[in-house]
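Please treat every number below as a calculation from the coordinates, not as lab data. Bear in mind that the values here come from a model prediction, so they are computed numbers and not experimental data. Cβ atoms are built from the backbone, for glycine too; each structure is taken alone.
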Structure I
Amino acid sequence: MPVTAKRRADTRAALLAAAERSFRTKGYSATTMADIAEAAGVSRPTAFRYFRTKADLVFSVQDEWQQTVRDVAAERPGTGWTLVRRCCDAVAEQIERDADRVLAAYRLSAEQPSLTAAAAARDRGWIQVMAELLAGDAADEPDALLMGAAIMGMINMAIILWADAPGTTDLRRTIHRGLDLLPAGPGSAKGGATAWG
């Protein structure tokens, strides 16, 4: 990794660690971006270059999931349920590998009403991502967006079930079960032909 890329990664990691510590000790509401920057050993403007808001720090793990999805989709381009499943597998693996950070983010978002709007905005972005995986160029069609929302609702519930019983719920299996429960696409019945591959 080049020096500048390593420095950026180190700064980002320092900011995330400082935020997590500060949120845990001072509380989310009492923590400022200035507190986080100081604890990370960077200037306030530097902190804002990496994260525009405290909510961005909390939900940074989801941004990493989106990069994982983009990477998986780029490896084997296409659309449809197979791609959705591959991407869900990769994200589930990432969530389980980074469980402490994910659990901390979910707890904070559940405890802080101020994070509700940020969570909703991110969910809207994820709905679009799922619609694109499923339908490609037709992702802006109402049916694709509705199915993207259904997939995200199921994934969110799978993560909640996993977070409520860490170590006892297999996240990947739960997500696959949820995907199996969803209809295959517009006008399809369970077990019928899929509209999106």
Structure II
Amino acid sequence: MAIPYFLTVLFQHSYGFSAMQTGFAFLVPTMFQMLGSQFSNPLSRVIGIRATLLVGFFIGGLGGAALGLGIFPGSGYAALIPGLILIGLAMGITYGPIWIIAGSDISPGEQGVATAMASTSLQIGGAVGLAVLVAVANANTRGLTGEQLNHAMVSGTSITMYAAAIGILIGMLISLTIKKPSSRAMHAAETKAEQLTANTELVVK
């Protein structure tokens, strides 16, 4: 939630992109997100759900750091491409495992409750995290105008990307505490992952 918001502001305010150009700028992470989702299910079968989540978090942390390095006064879109690719891959790889783990070892009658709790936590966490990062990004912009304001906004956006990378890596450490799902949960996980992959393919088509 936070990274797309800051990238949109960066593209339109600092790079001078139009709304359409901004949309095209997001094609790179979107395409790699779709690619990452295709690897998520096979990877989960080979190394397990938790390990797949760890891989996705690690790639996402690298992507956030790469975006932080690529954002500086005078930089352009090309400098962001490595970070955008990594962030897209990470989103695609982790999306399925996050929901699978949320529903692991949960009885069929309580799957809806588990999914609702996970979704609510995601939305609330995203909103709170975004609010904190906005405060960080705008910390040094008060009273500035013109080029000074633009430079401060770019620098603030770079800092938020590093902060987001740290947050992602913290999530990776937390995921280490997740217990290995039971065989029944793993079977259900594989079925759900196949459904998520099929839904992604339908959206692409």
Structure III
Amino acid sequence: MTDRTDPMLAVLRTEIETGVWTVGELRSLQSLRRRFKRSGVVTAAVVAVLRHEGLLAEEAKGVRVVPRVLRVPPARPSTPGDLAAHYLRGQIAKGVYTAGQRLPKLESIARAAGASAMAANVGVLQLVMEGVLRKARGGEGPGYFVADRVKTRRERELAAALAKSLKSGGWSPAEFPEAVLEALKHVLDQRTRGALTGPVAPAKAG
């Protein structure tokens, strides 16, 4: 799960922006959990992201869409999860945690932020969805890392270029991965030989 790609977050943001979820309409967290079949922690993190964007306001019985003219990020943390996210944002801004660095365990974050382990989990997931943090990848073991914003942007640009090539090149989804691998081998071979002077368009595998 990454920032902007969580399906629950994407659907709710679209519903708010298009007016499907109308201003003032109250939805309980339990109803959102049932609808998307997500855990309470993930649901709380999604709601926290939308509150941080100024789209939702949380009340005792649920959350409501904020009128467009009043949509501003909250001035201060209002939930335990917010407190943990605010603490981590501050640590990253101060350079205590830098791009690519592994975060301490949730228990340590919770103690430092003055929050529960569950609140720390919500705060961390919120920052993952916002692209501030990322989950560990294969071979890194469990945990979370500070996202490298530049690397993330370049990866998204590469993904967009590949998606464009898939659409414009007439490839089928089944043959495209092999074609990309062959093209990548060619690019790396050319770079090794010092002969790469510009972008190489993937050629259809024969």
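If helix-only ellipticity at 222 nm (-39500 (n - 2.57) for each DSSP H run of 4 or more, over all residues; to 500) comes out at -16500 when worked out from the coordinates, which of I, II, III was used? Answer by label: III.
Supply the structure label, taken from I, II, III, corresponding to mean count of other Cβ atoms within 10 Å over residues 93-100 with the calculated value 23.2. Label of the originating structure: II.
Each of I, II, III could give semi-axes √(5λ) of the Cα gyration tensor in Å, for residues 117-164 alone, but the derived value 21, 12, 7 comes from I. Tell me which of I, II, III gives 3.4 when you compute distance in nm of label points 7 Å out along Cα→Cβ at positions 21 and 101. This value belongs to structure III.
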